[in-house]
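Please treat every number below as a calculation from the coordinates, not as lab data. It should be emphasised that the depicted structure is a prediction, and the values quoted were computed from it without experimental measurement. Cβ atoms are built from the backbone, for glycine too; each structure is taken alone.
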Structure I
Amino acid sequence: MGLSAFSTLAVFAGLWLTGVELNITAIMGMTMVVGIGAEMTIFYVSEFILLGREMPRRDALLEASRNRLRPIAMTTLAAILTLMPLTLALGQGVDMQQPLAIAIISGLLLQFPLVLLVLPMLIGLAPGRERSAE
């Protein structure tokens, strides 16, 4: 849950910046962000492990980032664009769901660079077996 904890901070910041109170729907959104972030992390790490069997560690990190960039960007962008009308409170009855949308969008905005930039750096700093180029 390491990187997901930072996303929860982004949720609180997003709610504070928009002046929306924390309620049960915002907490549901925070839970969704943690789940989506965990999924992104799992797919990135599994990609890195597969590539790490065939190439040096640094190259595997870069290739995994390249391979996961499009799916992560598309997931993030689709969620943000879909939830934008709720965030902007467009339409009737959206007041109840607005905190959920704000929570998800603010969490994903931070989760995106965390998975693609910070996670590879942390994995690169961790001690590991270096595969020699054959």
Structure II
Amino acid sequence: MQLTDEQRAIRDLVREVAAEEIRPGAADADRNGEFPEDVWDELGDLDLTGLTTPEAYGGFDADRVTYALVNEELAHGSLAVATALSVHCLATSCIAEFGTEDQRERRLSRMSEGRPVGAFALSETHAGSNPVRG
């Protein structure tokens, strides 16, 4: 499969950001249990926090290959940052797909800028890290 010029440009940009801005502080952030807010803000400035948000709500509306390329390059800098973006994109995608129009309008444009940060909660009845038994 050949990447498009746009996919290569985004991959190369994220690769550079990961190497120069994210990786140097990643070990300290992990060791101290801190999330690099400045890195997250930079991802927002680069429109990456709106990666999978539809353009109609201020997002980038990236295809799956671009999404995978961005996450792969971010993971070279910090797995925590890549995971945070992945979860954020899952949250924005769920709102875009299943939310009401009011929810999309109120939430997605702000989330595509990176604030608030998207999250989700998961509970499995008989499995996972904190099983619920009843």
Structure III
Amino acid sequence: MTRRGKTLRLRRIGYRDAETGNRYQFLTNYFRLSAKTIADIYKDRWQIELFFREIKQNLRIKSFVGNTENAVLIQINTYLTVYLILAYQKFMSKIGLSVQQIFQIALLNLLGTETLEDLLTPKRRMLENPYNLSLVSLVA
């Protein structure tokens, strides 16, 4: 391949995903690693890209309290920690809500005494709430 008058030597690697059956091709200028290793690196890289896309869509950071590098890093780490805790809670509760909806439930109950697990348990809500009013119905 020629770019800006320089000849670049590239290696084309083909990969077939065993789970989905999809075929992928990668171009690389790295020749020391095996084709399988390079394909695994690209596959893992794609998972990281998907993770950051989801974080970007769900965190919705509009402004920061502080403007220094340390203040911004602390706030981003705090947002990530909260997001991961809520994503774990979603996974454990097996409820059909998005992480954003669970976050809204947590915000509605911020000063309450109920745990998030209790708020997401449907059986408990039906027994204690004869009018069937729940925080889940407010965000769903």
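Quick one: relative contact order in percent (Cα under 8 Å, 6 or more apart) came out at 42 when computed from one of I, II, III, so which one is it?
Value 42 for relative contact order in percent (Cα under 8 Å, 6 or more apart) corresponds to I out of I, II, III.
Hey, semi-axes √(5λ) of the Cα gyration tensor in Å derived from one of I, II, III reads 45, 22, 11; which structure? Answer by label: III. Each of I, II, III could give distance in nm of label points 7 Å out along Cα→Cβ at positions 93 and 117, but the derived value 1.2 comes from III. Thinking of I, II, III, which structure, once Rg and Dmax of the Cα atoms in Å, for residues 29-84 alone is computed, gives back 13.2, 41? The structure behind it is I. Quick check: 2.1 is what I get for distance in nm of label points 7 Å out along Cα→Cβ at positions 13 and 53, calculated from one of I, II, III. Which structure matches? Structure III accounts for this read-out.
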